[in-house]
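No value in this document is a laboratory result; all are computed from the given coordinates. Quick caveat, the model's predicted, so the values are computed rather than measured. Cβ atoms are built from the backbone, for glycine too; each structure is taken alone.
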Structure I
């Protein structure tokens, strides 16, 4: 397939580029240090020999990424489940638009399921702000990631968004491959998952000039995906950030803090994980009144996506417990046992004990973590009445 030149710097790698990309990784001194630290006593020449069998992106993911994900499940999870039964059969050209829990794993475990099911793995949008070292960019592009320009100036933003929209449409319409996108830029640190209208505006930028807004969105086959963690290993780091930003509105995370979040999110304890997929919302978009103002129409599309994500939550005892603790009542007590409440309280105290910031406001920090666990239940209740 011929890929337009305008996508050269942002696109994911194709099968014929896999071998060269792997060799460039193994020749990178920074990556070699990482490899030696994690694959002890195996010389680089042997790694090069081993990786000769990776001739496609799928073979690389199954050979290198899949074993790591199995390790993550074994080390930090009590279980994993997924329900993709709502998808139409015989097609893979969907945009999985999901809530955002983890920088690395959200799309990785989506791939885990798709690859095991014999399907194509997703192309993934990843911000260039996370590509701290050249080898990270090589790894993510090997893993079917395309680069989203998060550092564009105001003057560059429009063209950058249009190019991104054109690339996503190219993947869906020409490559007939799936795409994963988060419903918002950055994680919802309080787990109040809401689709940003700016994401939908970006998606609607591509397509023929004469194509109406409704048809542009329908043609991309937006498929809501709900990602559920029983426990968020980064909950205390998110609480820290809430206070740091409260106390200093100019606070910005350092590159080291980004890496700490990535490491904690990957290897920290998550309890049970569940992925719930809804059917594509093409017909629901088509049923909307397209004569309303553009922003109002996009608001309605966002509400459809949010409703499906809320309905898809797997609710755990800790969500019910957190809501009761947050409100100071026992309205949800039929959904958990005293033992489960004691376990969650012990977990909460353990996470708070990890916080290391100047002048911690413990009441505020506790409320922030409880809110993270209560919001999925609050949002699900709002659409299940």
Structure II
């Protein structure tokens, strides 16, 4: 063989060797759905749409997003499901700390903690999202389903929340809020507005919760002074599920069978709602002091004021109250608990009409529980509350629904 042929043979042999070595290298493993989703959330940029395809997608660790201007979009709340049933890490399912955030058309199921927490965010839209704990109402379920907190300009529309051990749809310490066209079922609190201002809660269904809709203001929180909430055109019925909140939680004190409960909030308008067969009471209006809990916040006002009810419909309710004072009242009177229940507590210098005004139909019943005097002299006299208050303004959001 000539030298030239030897050189050619050596080159061919070397090339084959390189090809052979290359083929032995292991291929890069494909990312799982969870890993790919985590990567997309980490690498996201403003304007991105992250799609969640149809199917049940197992997620084992918390998801998080801190980039503004991102949309998370599924194929439908019963088609695109993020299941955290086997979650091994994280305090919640999905944590968002970003502005101009949209999440739509998907479900988040069986998280260890809160399902969807949105913290310190502006311009938030939660559209056609379902959060659910699929084993039913259990104290081991996560606390909150849909949970914007310390946020502004919040829209929750056509959502479904099931099984939360605190609140299914909760907006706390926030402002400019609309919760509409949604359904809350088998939660401790169906829909809760807490320590927030300027909220419209309308055209929702709250049923089979412990309490249908709560409007609370609580002490010892960074944002206080809850006020200016309108609750209207809702169907609030048969919220009679036993309270399954973990002990020590404030909503653990909500009686099973509560339709609407207003605690320590001001300037609340409640109108054109349908209240039906809430076994404790259709409407409870109370001071924070009713709980008998210590109060060590000097800046906190525990009394509700300027509560205005009008044009609501009441049917049934108050048949089996889950409250010692109300059970005693029922035993004494032999009658169901009245439609509107006020604890009777007033700040110094205030009178009854400062707390509550209502202009309902002639057959709407009322009781002042006289809680300040140990419930000793409840009164059914409603004349002091036969007054009108200025109508509150509609909440206007600056976002366009996508």
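Here distance in nm of label points 7 Å out along Cα→Cβ at positions 101 and 197 was calculated and came to 2.9; which of the structures I, II was it taken from? Structure of origin is I. For FRET efficiency 1/(1 + (r/R0)^6) of positions 85 and 189 (r between Cβ atoms, R0 = 30 Å, to 0.05), the highest value in the series I, II is held by structure II. Taking FRET efficiency 1/(1 + (r/R0)^6) of positions 269 and 349 (r between Cβ atoms, R0 = 25 Å, to 0.05) as the criterion, the top structure among I, II is I, with the largest value.
State the single structure among I, II that was used to calculate P(r) over Cα pairs in 20 Å bins from 0, in percent, giving 27, 48, 15, 5, 4, 1, 0. Provide the component values of the computation, followed by the final result.
Numbers: I: 26, 58, 17, 0; II: 27, 48, 15, 5, 4, 1, 0.
That value comes from structure II.
Can you spot which of I, II the value 0.94 was calculated from, given it is Rg/Rh (Cα atoms, Kirkwood Rh), for residues 173-324 alone? This value belongs to structure II. Which one of I, II has helix-only ellipticity at 222 nm (-39500 (n - 2.57) for each DSSP H run of 4 or more, over all residues; to 500), as calculated from the coordinates, equal to -15500? The read-out comes from structure I.
Rank structures I, II by FRET efficiency 1/(1 + (r/R0)^6) of positions 133 and 213 (r between Cβ atoms, R0 = 41 Å, to 0.05) and report only the one at the top, that is, the highest.
Details: I: 0.55; II: 1.00.
Once FRET efficiency 1/(1 + (r/R0)^6) of positions 133 and 213 (r between Cβ atoms, R0 = 41 Å, to 0.05) is tallied for I, II, the winner is II.
Kindly point out which one of I, II the value 8 was derived from, the read-out being relative contact order in percent (Cα under 8 Å, 6 or more apart).
On the way: I: 21; II: 8.
Matching structure: II.
If you rank structures I, II by distance in nm of label points 7 Å out along Cα→Cβ at positions 93 and 301, which sits at the top with the largest value? Please report the intermediate quantities before stating the final value.
Details: I: 1.7; II: 3.7.
Top value of distance in nm of label points 7 Å out along Cα→Cβ at positions 93 and 301 goes to structure II.
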